[in-house]
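Each in structure tokens, the structures are laid out below.
Values quoted throughout were computed directly from the atomic coordinates according to the rules given, and no laboratory measurement underlies them. As the structure is a prediction and not an experimental result, all values here were calculated from the model. Cβ atoms are built from the backbone, for glycine too; each structure is taken alone.
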Structure I
């Protein structure tokens, strides 16, 4: 009976005590980090991967998105806005955007470039070749980031695993750093693979920009040389218009090897050894987290690429061309159809 009375007293006293005591003060919500995302051609899976990383790890962040829509003239407006609003971090997509925002290594101008806000770039094929940094281990400036590029030697090995190739046609944009750097590297390593390169640059107009019509002209010239395979480098303009390249090549019975995933997933290029944009976006987000949450120095954070790559084969194109992967390749390749399409443009 005494135990029952004691239990009853506890039940009656508890709510009275709670109402008379001062309620605990909730911890203030963490102030979100302000991240300005400067895009060149709309949101891709690289940005989705970047933002999803923050969401999954419950890192409060406000994303301020600005898209140049392939108009380099808009970048100066974004830089001016960033200088005025001073976000905690700036994310840049691609070589063109990054070079305009931070300037080249040793040539950055505080009047024109961002030099006092941490910048994390994403989807830059060759940071050293593009003269953004001199060392991948540490930039020594307000810059770090993630590269999506698979070493060209590994790409050519992937091509050789699919089919023996002696002549490789390359269509490229002479006004795009990524394209020019890829061509230079291909010229260096082609003899190692006993490859003969057939190089055709796109013609540019009076403003030094290529037009879509120039792709058809270049493809006719390239196909006249009868390449066994056509290579599409990491190039914003060519990736956006990869369908034009692929249709012309397939009409001539020539497969297309792409350096990035979108032409394979979305436009029917036959194959490529690629870094998936979503995963590269997560790598860039990890570096942003180091800067924002861990207070690491951006100048000392290494610039990296993924350790693992994806061997993509578009099986609809393989059937259309009659070029099927060997059994050895099937063991590790990802076989896709257009149904699997994702947005991974550069």
Structure II
């Protein structure tokens, strides 16, 4: 073997190996939005959410890893499924119990994520679930502020305009607890000041809300006065409202309802909006079996991956048409990753596989 031949072989090997990063990068398609999904930890086996009706009548919703997800190993699987299919972050539902014991398994998912080896593949933020049983007021504010700030410091915490994002589920509960918008604003200013003292650039605070009737801005005006930076929602399963209509509705109707909600935000809101897609809604597993139709909540049983794909595309088209109404990062939220009990879930299941996830991914790709 001549020296010239060896040199040629070495050059070929170097060129071959150097191509791998390029090939790897080429496999990663650019996405039309930075999409995340709400993560609800009701599947530890330590809460009431896994009902017999869910396990038996709605068994088709069982994730591929089983109903119980309370381990780091399963979190690793969830991160892989989500990241492989174009999701950029989880928005973890975060709870602070009103009772004396402040520990709750509802925060276990976040703890498993923080310990996951693959966590760098997904960013995260918090949805503060401050509804009944978990309300937060002046008495708890300093304590929870410190807890949030420690999480804001995590390197994978999602940022908007360079600042960590914090979402509140129930702005009306804060309004009542702090006595109105001025009290809420003072609480938010205190949180932001604490964050700056901790070396952070501040906090971006979002409110879950709806824009209200076409002729009413009172809701949005109150949120602006309270010091929120952004608007978003958790889900919009009840839109459009149709009093007296059958509870069994076509999924296409909910899609149109969402577009109407987006348009009202664009017309009425001064704050940027993070669109929300309700990927499904059917909470019968959490309702009493045999309820008469008029006593059941609205549900959409005809949802398909194809419909979901078109829903995501229409939302992305709306974002393209309203660049001044959304965040610079083009954030998009999906309800939800694992609200399996309420019918809003992207988790791959034993019966349907990852078809819903693939539908979202195919819509997100440019």
Quick check for you: by distance in nm of label points 7 Å out along Cα→Cβ at positions 31 and 255, which of I, II is greatest?
I
Note: distance in nm of label points 7 Å out along Cα→Cβ at positions 63 and 159 at 2.9, derived from one of structures I, II, originates from structure II
For 176 (volume of the Cα convex hull per residue in Å³, calculated) the corresponding structure among I, II:
II
Which structure, out of I, II, was semi-axes √(5λ) of the Cα gyration tensor in Å, for residues 223-278 alone derived from, given a value of 19, 11, 9?
I
For structures I, II, calculate mean count of other Cβ atoms within 10 Å over residues 103-110 and state which one comes out highest.
II
Looking at distance in nm of label points 7 Å out along Cα→Cβ at positions 95 and 111, point out which structure of I, II has the largest value.
I
